[in-house]
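Following this line, the structures themselves.
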Structure I
Amino acid sequence: MKGKDSILGLKLPTDPRWVDLAALSLEYILTDHAWCEQKAATSCISLIQRYPDLERLVHELAPVVTEEWGHFRMVLTELAKRNLKLGKQRKDEYVNELLKYEIKGDSKENRLLDQLLICALIEARSCERFRLLSEGLPDPYLQNFYRRFMESEAGHYTLFISLANEYLPKEKVKKRWNEWLITEAAILQSLTLRGDRMH
């Protein structure tokens, strides 16, 4: 288990109690998951709009938009199957805290780096949480449901890191990524453990 998370580079594992809380809040966790997929699609669209001159970024992220929106629809279907409702989108404290540390008003290069690494970080944490759900939920169907999401998020995490290394010096990417991992661990530690949120 630890080995899998170290591949993602995360400095702080999710509290194992989270998956038990999530199992008790299925309607809320599925709702939050759906909105996370929608926001992931929107983030990729925003990157394409900001950097249309970066050809590989545009071509690699375009199918991710389709995939994330497909995930949104899959979660909607799962909610409907269980006679559960898509609730309102709620504030994502985790992401909002990350964004406080994003470089703004600096060079285009530094802004691009942070935007790609924040996306990579969110995908890495989502991947870890999906793994916990795939291993810890009592429903075998949902275990398999979340295993597929876990594999997808791992691919997205790798893609964002790869794009950062494509457009920026590798040593710079490595240094900033390590800074982000430390920041993310501190943020996670400061947040209240909630079973009705993906992050």
Structure II
Amino acid sequence: MLRLQLPTDPRWADLASKSLEEILTDHAYCEQKAASTCISLIQNYPDRQELVKKLAPIVTEEWGHFRMVLAELNRRNLKLGKQRKDEYVNQLRNFIRAGDRIERQLMDKLLVSALIEARSCERFRLLSEKLPQPDLRNFYRHFMESEAGHYTIFMKLAKTYMAAEVVNARWSEMLHMEKEILKSMELKGQHIH
């Protein structure tokens, strides 16, 4: 379904399990950034009624996820650490063609969001299968299912505003570029994406 071209190295989940405070901190900030991205899209495209209708509930859901991760940190007597620079997302944002037609920019923004959700879904699946703690496996299964739904919404929105063949062609380009980004990054256990 996700069509990611480079699977996450299976060792990633093992490294993540050894640094729960870091993985949960990173996860909390990822949820916060996802809510902010949806707010930004709504602010920048208020005339796109379908976009506003579909993304407004995601803002609420992502903020709820942020609070769930904070609660999990507290439950484990762990602290929310500092936000890290997100190399992966910053490189993905370079895919958004600046100065292009508004429809293409919107499509690129939606597809970058879909790609982030797809990669998060894939990594949450790994955590839901490989973490040694059964409660955390269930915790991450919930997030995996949610991210899959968000991925689908972003893809459908892109196809609402651009022809499906244009979206599919751009998605293929982005999948290839995302693979190259991941190949260039070192394996890091504490990052969701």
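Laboratory data are not the source of any read-out in this text; all were calculated from the coordinates shown. Predicted model, so just to flag it, every value in this text is computed and none were measured. Cβ atoms are built from the backbone, for glycine too; each structure is taken alone.
Computed quantities for the displayed model
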{"item": "Among I, II, which structure scores highest (criterion: mean count of other Cβ atoms within 10 Å over residues 68-75)", "result": "I"}
{"item": "Label whose coordinates, when mean count of other Cβ atoms within 10 Å over residues 140-147 is calculated, return 14.5 (choices I, II)", "result": "I"}
{"item": "Entry that produces 44, 27, 11 once Cα extents along the principal axes in Å, for residues 52-99 alone is calculated, selected from I, II", "result": "I"}
